[in-house]
1. Hey, Cα extents along the principal axes in Å, for residues 270-309 alone derived from one of P, Q, R reads 43, 27, 7; which structure?
2. Which structure, out of P, Q, R, was helix-only ellipticity at 222 nm (-39500 (n - 2.57) for each DSSP H run of 4 or more, over all residues; to 500) calculated from, if the result is -19500?
3. For which of the structures P, Q, R does the calculation of P(r) over Cα pairs in 10 Å bins from 0, in percent, for residues 94-205 alone return 11, 32, 31, 21, 5, 0?
4. Quick one: distance in nm of label points 7 Å out along Cα→Cβ at positions 46 and 182 came out at 3.6 when computed from one of P, Q, R, so which one is it?
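Rule-based calculations on the coordinates, nothing more; no lab input. These numbers come from a predicted model, not from an experiment. Cβ atoms are built from the backbone, for glycine too; each structure is taken alone.
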Structure P
Amino acid sequence: MPTIAILGTFDTKGAEHGFIADQIRARGFETLLINAGSLAEPTLRPDIPSHEVAAAGAEDWQAVLARQDRGECVTLMERGAEKILAGLVAAGRVQGVISLGGGGGTAICTAAMRALPIGFPKLMVSTLACGNTAPYVGTKDIVMMPAIADVAGINRLTRVIFENAAGAICGMVQAAEARRAAPAEDKPLIVASMFGNTTACVTEARRLLEEAGYEVLVFAATGAGGRAMEALIESGLVAGVLDITTTEWADELCGGVLSAGPQRLEAAARAGVPAVIAPGCLDMVNFGEPSTVPARYAGRTFYQHNAQVTLMRTTPEECTRLGAILADKINHYTAPVSVLIPTQAISVISAEGKPFHDPAADAALFSALKQGLRPEIQVQELPVEINDPAFARACVEALLAAMRAAGG
């Protein structure tokens, strides 16, 4: 019978986690109780006590606990819970995880959940689930269930919420077990990055790759999409990367609203996955309404994509920096990788006669990118616009060749 980990702060939420444990056992599942509380004695007897979690978090854990600084203790237990839970999952000892919590408990337990693979059942009942959950969910498939009332006792409201949560995690585990038992029929997975300005290119590339026997998962290059794609690449589920739309780096460099962070383009290097990279939409930085554009950009070239989105054209100087950044990231790739450049336009609106047509900026981008790459990295320059079917075809051919070279 599958085992569900119940992770929580048993010094303050022991009775509530005990109730969840009873509900899970009543449905025929085993439980493994992990105490991540550190400020008092637990009111629920754990299978893994808090001192083991703390010891996994830092060598000086005893000194940290002795200081009884709440923030410091939460950080310690986050690190420890992450290591403990990830180890249990890797060893196959637990098949799902659930937790209940307020601010501290949510921080600790979702940090541990974010260390787990996509697809592994994970559920957090939290007082914070009705607000901005992005810091807690990150790029993982953590289910955040609103606690409605505080996690403080079993009453007519919390009983219903907790019973539903127990049923939900049990159902998720059953679904995951059934999926593992079913014969594997999945095609090799390729991930691709896309923006509105590269939709035609990625759509054609996806069609060609699907004809070749691959499943293609497309991510919108909107910051969150880029981070999610990077997380999936690192998960080990991906056979190839078609990173046509690297625009999020323009937002990272210039302070736009769609940055995916400074780690964008690093996952394929760490995971050793074959890749094709293109400078798609590096001509644009995304802001909101015109009034949200920083004053320092007054006088720049803008394009009103819609009432809520203002695009700013990158300058030759910014493009030089972007080319160097991409080259630095790509130079760390260990699996076969190639760079494809559509010299006539890197987006719909950078083509000749369009608002962002700027040959000097494009030339600066292409030059810095080529000059910064390791000599052995293949670069193809095609005299077409990025959405030309010929460019999509060339990207697909390059990626298939890279995967063959990698033995895939």
Structure Q
Amino acid sequence: MLVKYELLKILRKKSTLLIMAVSLILTAFLFGLPAVQYQTYDQDGVMKGMEGIAFEKQQYARLSVSLSEEYITKTIREVQKLFESPDNVGYDGKETFLIGDAYWKGIAPREKLLRFIAGTYSKPNESLGYDSLRQLDITKGAFFYQKMAEKREALLLDPARALSKEQKEYWSRMAHKVKTPLQYGYYGGWEVIISCFEILMFALLAICIVIAPVFSGEYQAGTDAVILAARYGKTKLVAAKIAAALLFGTAAFVLHVLTACVLPLAAFGAEGWNLPIAIANSTIPYPFTFLQAVLVNIGVIYLVLLAMMSLTLFLSAKMKSPYQVLVVLIPIFLIPIFLTPGNTAGIYNLILFLLPYRCAMPEFGKYISYQFGGAVFDVLTVRAVLYLLITMLILPLARTTFKKHQVA
């Protein structure tokens, strides 16, 4: 009953309804924006919004295939054959490209797949288009998966990454778990969700703003003396306040996540949930499907939320006003937005990858790892463990701080 009462106390505030409404509208707008802004092209011109998405999905209907060595070799050979005819080739002084039907019928329907294939043969940090495929020697085969492994190895050996022997072995073992041949297909909806994850940080901030007055609001209203003098004021009521705040935060988070996922999937489709994320970039070492990748990152973001709610409750128990809580809390959320890691190595960069805002970004293809002695952990694992530990350490402090509060 106490938990229910405290939960209703949070929900009945006009400020709660206003903040949550604004946050949900913002989430819906930003996650729905890619569908509104989407555009693609055919020979007749540009197609926007849902018309463009429908056309793109139709193009992919023939591309749900297993990327076997034979299929890759055949595809590269088809591109090279198109370049053999001078009538198909254009030149702008810098690049050679296909024109007319050769492009619109032979390249355009599968250009994303061709860029994926070409990227596997490129050097690290080099971006190549379909035109680079004409130069490949495939007389003995494409050796696609050998090239994929070699590129991953080159990334691990890059001096700029400053990876230890143990870290290189860790990523090599993980990459070997990626099942080949890769299954290719359409994954537009899942791509949008993964690319927009950091937007959920505004939802987390909104949730923390709502629960900021849980304890400090009592100080401000002068009801702390009544609560702490009550029979269960220092025991059950404190626990009920914390439980209600966490329940509210969890429910609000689920609502935001549903909004963030349903809109892109409704617009772009849920196809591709079971495809490997390695088809987005062949250097990704995680053996996840798109659905698994999304669920894992949502789990990490939720643990960040629990930690930030715990910090909010501690600050609320410590400070006399909710505004003082927000003065501390808002910079923690917003300042990391303006801090960009210069690399994936070095203490400064590794710390940035663990700040709340950066934790919303999966960083699936960056080989970010942390070593403690001989043990190596990837960034997703470290984020999950770190924020779980923060929650376990700070949440009890919030309870103790309010119980020991001295009434003025």
Structure R
Amino acid sequence: MAREEIVVGMEIGTSKVCVVVGEIKSDRSIKIVGVGEAASRGVRKGEIVDFDICGKCIREAVVEAEEKSDVLIKNIYLGITGAHMESFNSRGVHSLPDDRDEIGPEDVEAVQEKARDISVSSQNSFVHTILQHYYVDGNEGVINPIGMFGRTLEADFHIVHGVTSRIKNIIRCVKQLDLEVEDIVFNPYAAAQVVLDPQHKTIGALMIDMGGGTTGYMAYVDGAAKHSGVLGLGGDHITNDLSIGLRIPMAKAEKLKIEHGCVTLGNSGAGDVISLRDEHGFAGREIERETLNTIIHLRVRETLELLKKRLINENVLDLLGAGIVLTGGSSMLRGVKNLAEEVFGLPVQLTRPPNLAGNVSAFENPKYSTAIGLVKWAQATFELENKGFFGRIRDWLVSGRK
């Protein structure tokens, strides 16, 4: 890029709204210049359920990000999630006209459209058509077919789609605050941009983003996106289980989970208890540590087992040579790495957004992976545009056109 760009990523999660302001330097490096965060309300499992309340939370996060970055925020890249998001793989096949044998941009666009010529629910819209591999006259390993000679262009794509009304609701909530949505990005796709490196993607890796209300995931095989989706389970479900099972307020349950919780069982001795003080009308009580850990363990295991079942059905697990990478706020639970290794039978590593400059406290925390990934995604989009590839898809979902 010839000049520096300011881009803003916004994640509207179940537990937090996060706004990250990034400066993309001419040398392709990214500097985080401001982060705004607000407790999320009016959101359930990553989806808007109350426009007014959620709008206030978004505004709080935006104002904080503006103050910390000294940037007036008008345009954002918006992350989307929810259990309604789905994906599939498809191959497009396009034959060049008889009077031409040089592949042009129009042929690249045509093969993409043919890959998307698959029936999905009438309630759904395409969000991403992610390139996997090109083939020219059957030859593999083609990176950019434009300018090559051939008669048949084929391409494999990973296609992400979701329920149109739910996607439009989150866009509308943001636009009501006089913010322009530059583009929408699937949260797991965004997070993967910063927590998976090229080696992970080539050898084969699964990224699991453990959030507050959802668990998003994206698997890469042979350098290409292979499978992705969202489970409607996350850290807030653990908190709810603790609140019900231990008969304590949600706020107490959340604090107990963060400060004392562990996914591992059998590490607590007899009589090992946690004392909760009597305050603000709450009658103090003692909680057995093993009981606390058992409730957490069961919910996390359930989430991982459900994900494993999906991946088995998609024949993905045997292709993950680099194993699994965990990120997201709930990945910070003690013992989650070992439990994931037990469930999947694969090596697991905890990670966070690396190799960025600026606000250190932001990028060292895995709960910011998605928001920072949105900035990284924007950078990659700019580079594709500068190289002459087709640019951002600002379809009617974002622009409001029908």
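1. Details: P: 43, 21, 17; Q: 36, 23, 12; R: 43, 27, 7.
The structure behind it is R.
2. Details: P: -13500; Q: -19500; R: -10500.
It was calculated from structure Q.
3. Label of the source structure: R.
4. It traces back to P.
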